[in-house]
Structure 1
Amino acid sequence: MMKNYVLAIAALTAGTTAFSQSINKIINEKTVSRVEKVLSADDMQGRAPFTPGIEKAAAFIASEFQKAGLKPGSADSYLQKFDMLRTKPISAKGTLNGKPLTEQEIVAITASPALNITQDSKYQVITVPKDSLYAVYGRVTKTTGNYLLAVDTSNRRLFTALKRRSTSFAPTANVVGVLTQETPASYSIEFAQEITTMPLSNVVGILPGKSKPNEYVIFSGHYDHLGIAKQPNAAGDSIYNGANDDAAGTTAVIMLAHYFAKQKNNERTIVFATFTAEESGGFGAQYFSRQFEAAQVMAMFNIEMIGTDSKWGDNSAYITGYEKTDMGKILEKNLEGSKFKFYPDPYPEQQLFYRSDNATLARLGVPAHTISTSKMDSEKFYHTLDDEFETLNMKNMTEIIKAIAISSTSIVAGKDTPSRVDTSALR
């Protein structure tokens, strides 16, 4: 009996050692540093959307996905292309129930350069009560209909914010909103705007699943940043390198792509995605997330700012929305016996769960969480010109990436399925 026990322990130790050696060959500080340095280099020009710098970053990420052996996320490209509209209102005027409307009381969401509507137009009138503007707006803009929203004046702040929104997806609906406390019986509204179509690209690679190809696990991070400052600092530096935010997360996605592609044992399909325009409003993640049936997404690991130590020091990170699903417990179970520990988000007052690129799918019930180490109450170089490679703890960042790889193994293998986010409070 004792002999068999010793042999079993020896076999387990040998297996663990082999696993450790295997992951270390792929995810190691030298390789992680190579990728991070490229993404946060000055020649990426801060990776702002609509610049040559972000295009260069996208090409580099695509080349890494190709080297890893991933399939392109689109039919023939790793670039998931989509258009944004940048709009500039020219004029807005009209009447409602015989009373004049000011320009400040009219908003239009449309892909058309001009609208001219009356009560004879085929527009569905919707009364928008207190505190429900964004809920109604979000619902109707996903359709192909025509709508006139009579927005209660209690929504004035959100109405004004909606008027200021200059960048958005190309809407399929025509939505005109008026700020009023009356029910529209008669109306005549004219609206004109200048439209510029602006192309963007996420970078997406896919590792098809063996036995569960229609169940998806997503690893993601955003690769855009703030670009170039209008004025250089005292040292003459004007480039927002964004080494931690979020070249670090993008580096993790690339390393995980290489790792899982080498393992060749994922039963579920793994999607590796790096998003554009996160700093501009999360547009890249929103577009990407809309390409999936939420019920088919088993988990999303969004990785954001893991290059600096967490408040607990080395070998630790936190998970936003930890209490909303049991995904964190699954990750912890898979890390038993290691030095690494995941913690619940220590900054709940900042509502991080619904502020990052995981939010769109999380609102649909997907166990979609962000993993981070950023000290949100004291991160020294956050959104500064000093967020550079030299400020990162590359040894610890490497260990975090390995921990994500190991802790996600049972989910990727289809053995564990995290519970869903309760969305009843969001309806």
Structure 2
Amino acid sequence: MKKSNVEFILAMAEELRRENVRFFFLDERWMDEGRDVDLCLHREDTEKFDKIARKMGFRFLSKFPPWKRFYVVYRDGEIILLDVHLGKYEGVSKDILGFGESYWLDSTRQVFYYVYRVGLGEPVEKYERYLKKHLPAVDFERLKGYLERYFKNSEELLKALREGRFEELRPRHRFKHTVIRGAYFTRNVGFKAMRQLWRLFHPAPHVVFLGPNGSGKSTLAKAVVDVAKKGKFKPYYEYGGRYTFRCLKPLNWARNRAKRGGKRVEATAGRDGRKEIVRYESKTVRLVTPVIYYIEYFLRTLCLYPKRLKYKLVVTDRWFYDLITSPNASKRLTRILIKFLPKPTLVVYVYNDPDVLVERRRGLSRELIESQLRDFELIKNLFDLRVKSDSRERALEEVMNAIVERL
């Protein structure tokens, strides 16, 4: 996590302490690895925590499951996710991982937490660096008492910790705690199934990027995907242009054959290299094209639905709406068919001044660029967000904030 965001989270922690909110961080890995911030919160202080989190710009995601709360914010190029455990950490007594004077666990309790996580199946390599950091300050007598309550082989664990042989940390739960963990596991599996059922009706956001050639929409779309990957929001990216049919694949042959009879207008740099705009001198083509592409994109919408269940975010660069700029499609019919196509969650229109666009796409004329800008204005009512691509950082911030609002 960036230094500025670490300072942001720590400033929030100080304000929570000033307001007497009882909480503690479960570990410090988020400071180095940029992962979500795990913490425990006293149930009685939930309302105060929520108020301060919102004031700091966090968006509340859900109370699901009921023993957790999730908050998210986009700040300084990163997604920050708060994973808040209410009451206590699963399966651990409050007198071990409980609320104390500091919002950090002391070294003894911190080492116990890492060993406990290894006992739940996490790879010890995730925590090795932090075990080395805390072991010099550990009270081994107190740690022994903690481990004996949960694991059969506490002596083996202590010996491996003392000698730094972390690869030998293989905690074996006592029978009583195995039963307790079984109950937690069953509960978590049940709510995970319910969450999947809920997502059937509330799938992941589908974000579409539109804009004329050279506007920077592809660069911005990929920047969003990169931020999501780093922020524990597993994204799916797909190019949504019209260069090939993906669902109506047999039409690719017909399209390529028809190109031979078309008039080539201008050269343009496409995603696969230099291409040419082909104009067909046929009214029939202008009327049939929107219908064919409507069917193609309706099928694409259906194909993307499973992706929206599997991933946390779906991003497409271009969509059916780009057909409005095609010289081979009736603009009037395209605008009519747009009304019958399921709308993505967020439609982002990326634009810039004609001079800038011409400089970026020197293979295209100013007339063509200005024509595309005018065509997109015909469907401006579809745009949820208009972003000028003068500043990549500012544009990315605008888009990410809009995405966070729709999570």
Structure 3
Amino acid sequence: MSASPLAGFLSAGAQPGRSQIDAILEAVRLHLGMDIAFASRFVGDQRQFTHINSELDLPSRPGDCEPLEHSICHYVREGRLPELIHNAPDHELAMTVPIVQALPVGAHINVPLRLRDGSVYGSFCCLSQTADYSLTERDLNTVRAFAELAIGQIEQQLAQDARRDGLVARVRGAIDSGQPAIFLQPIHSLDTGLSAGAEALARFVDASQRPPNEWFDDAFEVGMGVELELAAIRNALAAAAYVPPGHYLSINVSPESALSEELLPLLAGSRLDNLVLEVTEHSGIEDYAALEAALAALRPYARIAIDDFGAGYSSLRHILALQPDILKLDMSLVRDIDRDSAKRALAGAMVGFAERVGARLVAEGIERTEERDVLRDLGVSYGQGYLFSRPMPLVAAQQQMLGCAQAAPEKRTVPAPKHRDAA
């Protein structure tokens, strides 16, 4: 036997790629010098193995199920067999269990995995193929202690599963109910003050409690991020009917959605002019070549913008790899730019950079006339923010943009779409 069960647990748990329960089972098995340790859960009248630790070639694997009444666990839970069995053949009832003779089973220690609400989740078991009359109450208590460690991990996993199920149900419910709704935030020419386009922004029914970014974060956490984004993109494309002629519509798209096989048919089917895909990045991009190829296929239907230019994970690499038509200047560089010489110098350098790569700059988050004036004087083409308009429902946004579009066509400076040959 090992000198310390805790030392065995720490040693087993240090191995990468294994769950804590696997480590716990190995630790207790080695400590007791037994052949098999396993954890199981009870599902109706079935017992399902969740974790198995053994050096033997066993017929059962994690995930396998069998009738609960075909297990010693069943009779231990009913109190018809003791938790500590030195030798299964000494107990007539134990010998009726199929696995006892097939394996065979000698020594057996089985304790219930009892959750904190008092319910029995399953069982925690160690056994050997031979008898062991040296096992004592102290060994049984050791197994109980390790079972408590396992219960902690099980409770944590159950909480994670419940949270995941809740998120899946919430996101699924939002998509099935037609969410998210689309609000439009107009984008203005800083030279003329005229509206030039609008960004489509997702809004959910609980907007006062949870911002949209949390919805998308939750969706990506449970593997539904692209599905939710595509729902938002469909709704945004439908909202294009409220964007006045001569204006462009900017739609947010993550790299994951850009790589989706569903996005291209959506854009091709919409056949919209003056569409912009605004690539947002909230985590590192692993495969720029794949993203570049995906965007190349989308360019016949939309220009490409890079969001949060000057911030984020790898903005400069974005520009070099993705060759965008529009750069969205991050609001962190816009805020109080009239009072910060360093921000002015950086924004000025970005204007020069954008000119050299053939892109236009759109400044985000403009709230004061002083910010607008500095950005305009630096050569920034367009801006959006509360100074011009907050995000608005579709009809209100349409009316606002129409009200700002009362000028002769020659005075307007709407960015022309590129690569429309295949549209």
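Observations
- Value 2.4, calculated as distance in nm of label points 7 Å out along Cα→Cβ at positions 76 and 116, assigned to which of 1, 2, 3: 3
- Computed -9000 for helix-only ellipticity at 222 nm (-39500 (n - 2.57) for each DSSP H run of 4 or more, over all residues; to 500) - originating structure among 1, 2, 3: 1
- Structures 1, 2, 3 were shown, and Kirkwood radius over Cα pairs in Å at 24.8 was computed from 2.
Any read-out appearing in this document is the output of simple, stated calculations on the displayed coordinates, not a laboratory observation. Predicted model, so just to flag it, every value in this text is computed and none were measured. Cβ atoms are built from the backbone, for glycine too; each structure is taken alone.
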